[in-house]
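Once you scroll down, you'll see the structures, which are given as structure tokens.
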Structure I
Amino acid sequence: MTDREQVQLERAFVLHQRSYRNTSQLLDCLSEHYGLVTLVAQGSRRAYKGQRAILQPFLPLRLSWIRRGELGRLTHVELDHATASLGGKSLLAGYYLNELLLRLMARGDANAEIFSCYGRCLADLFAGAGLPRALRLFELRLLQALGYGVELDHDVDTGAPIEPDGTYRFEAERGARVHTGSLDGEETYLGRDLIALRDERLDDVEALNSAKRLLTRLLSVYLGERPLKTRSIMREIVGRGLQS
């Protein structure tokens, strides 16, 4: 990027923040139309700066910035609308979402679909909706929005529709194929559970467990060998004595 970019009141969320120089912060933000952007919030660590209170993860913001190259300068921030705060397991889940986005999204890759599914998942977390279901649906929608199609409509070998009573193996970047053996492996799934995930009807424990197993395996392919840091965040939350 060589041209000077000036953005006004873009809808965004702060995903990660870190100290920068003496009084400033570097913010990794998910924006609706510009994807992941990194901004310098000059002087935001000063106690009297009102913006410090709202430059926090999970708050719906309106950001303005000027950018030339990969690093921009925050020029204005305001709260888009009031919202509650996350706590306990929901807070941990929120950090998990943020880490997935930072690990899987390319910088500067605008993707309004990802912004939408992130906002929907946060709304579920704020509303106290079923946590496992909210996370599984976010993982599925994120993979789809990134173009890592999770093909759950048909057998990739024959083209036949997935049958509820069938047993299948699922391969990343390919899809499901009929499995003639017993349901005894990490890569084998009941057809009805694949259909439930496809239709986003994760209404029972079996469907949720199957979805978690499949999506965890798929995410591991794209995340690589470096583990997520969310477990360390869990230890920190527990250490602070926060309850779900």
Structure II
Amino acid sequence: MELLIQIRDLVRTYTMGEIEVPALAGVSCDIQPGEFIAIIGPSGSGKSTLMNLLGCLDTPTSGTYLLEGLAVEDLDKDQLAAVRNQKIGFVFQQFNLLPRSTALANVELPLIYQGDLDRETRHEQAARALEAVGLSTRMHHHPRELSGGQQQRVAIARAVVAEPTLLLADEPTGNLDTRSSAEIMALFKTLNQEGITIIVVTHEADIAKYADRILTIRDGLLASDIRRTGEPAHVYV
């Protein structure tokens, strides 16, 4: 099976004045299509930096990142934007919904950016995505009329409406209560079983346990890579 993601010696260093601050110090791993992965680690460990690199929101200082065989580190800003639009869906702690737009209109946004679908097709595709997350009866409601868990479901529908290869979620339950968090993670599990590769960044052990594989980042390095069976995955050094 062809790898979805292959990263080798990934380094990201930020410059603050005359000081260089290493966020990632050389991370390597492979990710297969269809995996459900949690990235955990303490604050400042580099897990969000890794997420940004995987999501093509940033580029590495050095190292290589292949996404479906495409060398991401060689892409310019326009090419990175095209990859994000075509291959990657994002879910964040803040739901980032447009408050004056309905759930349906919020979910349609990625399809509008793609620019190759007519209005009726966009509506139908967005409605199917909302139905898939259990909100078929709420698609004409505005965010203020929805609970936090429902708003996150809208955000997830928006992330998957364009049928991305990869879904990245950064602390997706950070603003939710325990029950809503469990419902969101169960939804991720269902989407993963339908074939979407999912990577979740979290600091909560109860959330990480939903994943089949857990990457622990510490001090900018991959400290451990454990599959749910308890067997360590291959770590490249």
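The numbers here are math on the coordinates, done by the rules we state, and not lab data. All of these numbers come straight from a predicted model, not from anything done at the bench. Cβ atoms are built from the backbone, for glycine too; each structure is taken alone.
The figures follow:
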| quantity | calculated |
| --- | --- |
| Of the structures I, II, the one that 50, 42, 38 was derived from, the read-out being Cα extents along the principal axes in Å | II |
| Answer label among I, II for the case where distance in nm of label points 7 Å out along Cα→Cβ at positions 46 and 78, calculated from the coordinates, equals 2.2 | I |
| Relative contact order in percent (Cα under 8 Å, 6 or more apart) - structure with the largest value, from I, II | II |
| Distance in nm of label points 7 Å out along Cα→Cβ at positions 6 and 86 derived as 2.0 - corresponding label from I, II | II |
